[in-house]
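Colleague: Before anything else, here is the set of structures, which you'll find just below.
Coordinate-derived values only; no laboratory data. All values derive from a computational prediction rather than experimental measurement. Cβ atoms are built from the backbone, for glycine too; each structure is taken alone.
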Structure P
Amino acid sequence: MRNWLKYLFVFYILLCSTGFAMAQYVTIGTATGTTAFLMRTFMEDGISQLTFSNNDLTSVTPALNQGDTIYSIGWNVEAVGGQAMYNANINIRESGAPVLVWSGTLAPTLGWNDILLDVPYVRTGTGNLIVEYCFDNCEFTSTADVYRTQTLTNTFNYRTGNNANGCSYTPNQNNTINRPNTRFALSVPGATYTQDTICLGTSSTLTPSSSFILNTNISGFTFKGIHNGNHYFLSTSNKIWLEADLSCRQNGGHLAHIANAAENNFVKNTVINSKSWIGYHQNCNSGLFSEPAGGWEWTDGTLASYTNWNSGEPNNSGGEDYVEMYDWNGKWNDNSETHTNYYVMEIEETYLWNTGATTSIITESPTTTTTYWVDHTLGTQTTREYFTVHVDICGCTDPVACNFDPLAAQDDGSCILPDGCTEPTACNYNLLATCDDGSCLYDVSIVTATNVCTGVCTGEVSVDVTPITPTLNYTYTIDGGSVNPY
């Protein structure tokens, strides 16, 4: 048996009920100076470490106290730079080993960039809170700047470099008082929360309730149509591949991923009118990387199941790591990082569960109470939905029932109540009864007597009575040839 107890809270209701009112973010630092070193894409690789004291976290309103949960971390971007930050990680540490709370690609936009954590972090102590951000790119371009505030002591450590993995660095190259302004979300804006209770050994089907409509009027792009449910756009200006990829990500899409010949033909015939960038590129950080044919992948890191290279391609003629599609035949060519093209943006509706599933609906069979969540995205619209599945031991909870289960926390409707006499030798045996109600009646079935005399005499009487219950004493009188128990 399942009891759905579904309730949806818009975020401000949740905040009011927990005493946070509308003060959603814990913001540390409000000055308007800038620093380039948190997101320094002028170098290929970087790592930064931001330290917040207990006083930093608790002297603001609202405060970030011990026991509070961090759902997102945000930085206020003043300039976006020339590329996204790939293979990026965020770790949080108080004492002991750092905890990985987010990984992905960050494409900064102007203003606050709040990164919704894959693993919400609970502050466990009252000491320093250390946030570490790193990325690992293959090229260097113009850098992104964020607003920062000066502190009394060094609170911002960083290191940048090339031809390495930024997340493997130790952030000890530079220590400074110019800490980036940072805000921590105490809950998730617009999130919904659903509760379900299931019996141990059964499953729960989790279905998101959010829905979106995509606005196809996007600045810098022309909408070209829909193929297989996805929306396709052509840019109105040309850019180098890295800037094109950044632009698509900032608008909630990605450079087109071509899955098969039908999609390739759609892009060639319907979307492009000159050679244009698509999302295939050579990742220098891939373990498969080699020139000219190793390490090619789509912008989400997946390998291609379909390619349409022009004859002799890829050939890495002059350092070519990015793919353009020819408009006249739909074939692919690798080109260089400095080359500019128009580009194809693809926007698709996606679901990403914390289990790793990418379907809109999932079915789970937890053995203990478990919380699942899904990020539902279409373009720049994202909603997170939480599902908490409570697990009970289910069974018969009626003590009168024959199958009463003292361990059951939830009645599953299986109780078998007393409904008659179930003993076949009883006079009132009920063939249809399944649970004995204690009503069985018994009578003498066989009586034989020997040495019977007339009048008052001493004789021997043999009595066969069914059933006989052990430990009970039976007394009989003989009256007119019958044996009467009393």
Structure Q
Amino acid sequence: MKRFGVLLTIFLVIALTACVQSPPAELMSDAIPTDIPLPRAGVNQRPVTGEKTVLLVAARWAGDHVIDMSALNAGTFAQQPGSLNHYLQTASMGKLILKGTTIQANFSTPAPTSGFYGEIAEAKTAALAQGYDPSKYDYFWVVHDNGIGGAQGNMPGNQIVVRDGVFRYRTNYIWAHEFGHNLGYSHEISFGNHLWSYVNCSLSGNVVFAPDTCETSYAGDWGNPIQRPYDISSLYPANYRWYSGWLDASQASVISESGLYRLVPLGTDGPQLYLINRKNSSGAQQISLEYRKFSPPYDNFTADNPTNGIWVRYTTMDRIVSNVQLDGTPETTTTADPALLPGKTLKDSQAGITIEVCSASGTGVTVAVAVIENTANLCKTLPLLPPVIQAPVPQAPAVQNPIVFSGISRPGALINVSYRLAGGNNWKDVKVTADATGSWKAPLPTLPAANYNGQVWQTIGNRASLATFRNFGVSP
């Protein structure tokens, strides 16, 4: 009888186990794939801007711990620094604002064994029972503390499930990570990228050869909460911001010709992102360049390197975004110093691209880019011509105030417009920054009616061009 009882018990366990269906493989991933296409075919952007509404269900299934509602609000919809809402407003420069509604729901049964979509379904039913229709909101999220942890978001999509404890849901990291998946930001290995960085690249003098000589590492990206598996507070990278519609054409552009380029710190006015197409790569891969400065509580770097050079990533932006960060200092044993510093060069022989960092300051970094092979000393040898003045046009009749100078220069260059009364000695200056396309516009202060001499030159890094001269007149 004992033997029969044992066999019966084994049979029942096997039978019950067979009745419990395991979640599909894709539901075991952090990012759950969807087939949502790009809004505009062929355009590598999925804009998410304006005010977006979120219904968040703080759930407690049988066996779960109680959710600390005050801590949950602090990590999500509060306006204070450290919340997801404040994080997104900072990263988007005010272009995305979350308006959240949080409700509680208690269940007498354990959390669904089917995982993500089961939790979403039961939470939606509970929300409807309380008079909240999830379909009326842009996003639907669920949080419960199962004592084990983990979180998932569909990608791209509008649903999140967080199962972590208060140490996670009270801060922005886990929410920024999973919401990043909703926005289309990937790190999943099934999509060709799993928190990888290019490390141990060949180094000859100050030249880093990548990516063909590099190894890949699980080290992750210290400037990207999607690709760093630890609780970092860094803001989303520049190419994510472009993809989500938070940077416009004056702040981000594609480099298609050799020349000098200047980046301003990410999150400030001016060019914040340059992309370079990799002609020899398979697919639409690009090199992404950005510049960051220390800006707590988010870009709160403990080392100097991340704020003194350019961050380089190899990116594919299509229906989803995949990044691989380059470790710009392969001579060190850490990846917490990823920036390519002034005096260093990245040589991508596969694509025929060379990038040399010329100089860096608190207001910007200058890089020299060559899109042809076998180039060297770019910072010194690439020409810096006088800027083109498009307005006022030569020999134009006098016009009334305001007088506006405009033209074309190197992208990101500092433009100095200097003017004086014709034949006088007292020059006055107006300074502006060219945008990511090289366009600039400099309104002059109100001037008395008279004839004037004007000159414009550009400065980029440690180099200044010759001036372009333009006379103009102001009428009464």
Structure R
Amino acid sequence: MADALLLHPSDTVEIVTATDRGKGIAQGHKRARRVMETGDPVIKFGQIIGTATQPISVGAHVHVHNCSFSDHDRSYPVGADFAEAEAAIPAARQRSFLGYPRGIGPAGTRNYIALCATVNCSATVIRKAAQELLAEAALSTYPNVDGVCALAHGTGCGMPGSGHSAEILERVLWGHASHPNVGAAVFVGLGCEVMQLARMKARFGANGAGRFHGLTIQETGGTRASIDRIKAHVKEILPQVNALQRQPCSVADLRIGLQCGGSDGLSGITANPALGIASDMIVAEGGGVILSETPEVYGAEALLLRRSSTPVAEQLIACLNWWEDYAAQGGGSMDNNPSPGNKEGGITTILEKSLGAVAKAGSTPVRAFYPYGATVTSSGLSFMDTPGYDPVSATGQIAGGAQLIVFTTGRGSAFGSKPAPTIKLATSDRLLNQMPDDMDLGCGDVISTGVSLLEKGEEIFEMILAVASGQPTKSELLGLGDNEFVPWQTGAVM
């Protein structure tokens, strides 16, 4: 294994693949290939990731002490690579997975009963009901039911009844209740909140009476009575939900949410591009992949816009402009990213982080743009506007119909999700060995043993199909996902 990796011939830095103890440069960090003067561009992936803030000698460590964010080129050549992206779609292989066909809409990869709190006031009630059902082993004779997930959150009242925040919460609640991985849902409210149960009932109407149910604590008789009513109802519908069995389903049914968290200097070299290859394979089968985390494509948006149609590009550009204003309102800016952990792992600027993050999306055209939590109906690569914060972002993707999340991490993550499971990919051998109970697959062998990105992408694709067919992920085995349902709150708390 070489001690450094050159990603592009024009790069002014190389990536240290084995810690340079003599110069104190850790694995995944950058080392200068040539002399750079103050103000010179620092180039990685063939793209500018920042500017030298002081003279840098050959072989020197390039990081936050001598490199800083610089504004990026915004002369977007929309659609310039669209034909090339179309040609990058691999040949279909007509693959399938064992899923739960829903009759209407795509098949599920899991079969849950969802308890959905319409307001924080009912959060404890649904959690207690789910915990007691688990303690009583109520599901032990129902092998086709994956569990009862309690989707509790911190809002639903003290907010305007209309507008951006209300629309988001309603989309998220309905998106989870009607999710392909949910066989039945129970909405639970307090009774007097802004996010009224009637809004959900208007969504499902008379035709959804078998799958969607609702109650309020005030009308049911209080906390204990509501817990007992929920438990009784779940026990009543368990045979109906359990009756569905896994059957062969087309990969065209799958929508995969792409996530990265705790990224490091190897993320854009190992796990993210390998996931990008797997994403292209999903697209080839007629399925869909969802790229999100809008603040973490900032600076790399041109790579997406070059393979977008004009309508999609206009929506993405408007979204990024909105984010600049949104960040400023909170006293921040889009270059406040990366996090301390990202920097410790070798990522210096948001431009560098974004260039690596976009690699998860592969090489195919960007087919559609969706607001947060909106149902993703298109196949191929889509972009959904979400924050970069993992639980909020994944909640939006799952609300949009993602039946699986694939999550790359370099620093490590204890993330999990329900009702859609999360597959976690480690960027390095170090992380795979350090957190073996959390990581589903290691991608560090791309560097340590020379496994090709194509081989690793194929391995990820096969794991996606196995998990979609029921193989449990590490986060499922650990019981994660009950506290990661976090709808995006954009408005004032009143």
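Colleague: From which structure (P, Q, R) was Rg and Dmax of the Cα atoms in Å calculated, if the value obtained is 27.3, 116?
Modeller: Q
Colleague: Compare distance in nm of label points 7 Å out along Cα→Cβ at positions 184 and 400 across structures P, Q, R and report the one with the greatest value.
Modeller: Going through P, Q, R one by one, distance in nm of label points 7 Å out along Cα→Cβ at positions 184 and 400 is largest in P.
Colleague: If you rank structures P, Q, R by Rg/Rh (Cα atoms, Kirkwood Rh), for residues 32-95 alone, which sits at the top with the largest value?
Modeller: Across P, Q, R, Rg/Rh (Cα atoms, Kirkwood Rh), for residues 32-95 alone peaks for R.
Colleague: Let me ask something else. Thinking of P, Q, R, which structure, once helix-only ellipticity at 222 nm (-39500 (n - 2.57) for each DSSP H run of 4 or more, over all residues; to 500) is computed, gives back -1500?
Modeller: Value -1500 for helix-only ellipticity at 222 nm (-39500 (n - 2.57) for each DSSP H run of 4 or more, over all residues; to 500) corresponds to P out of P, Q, R.
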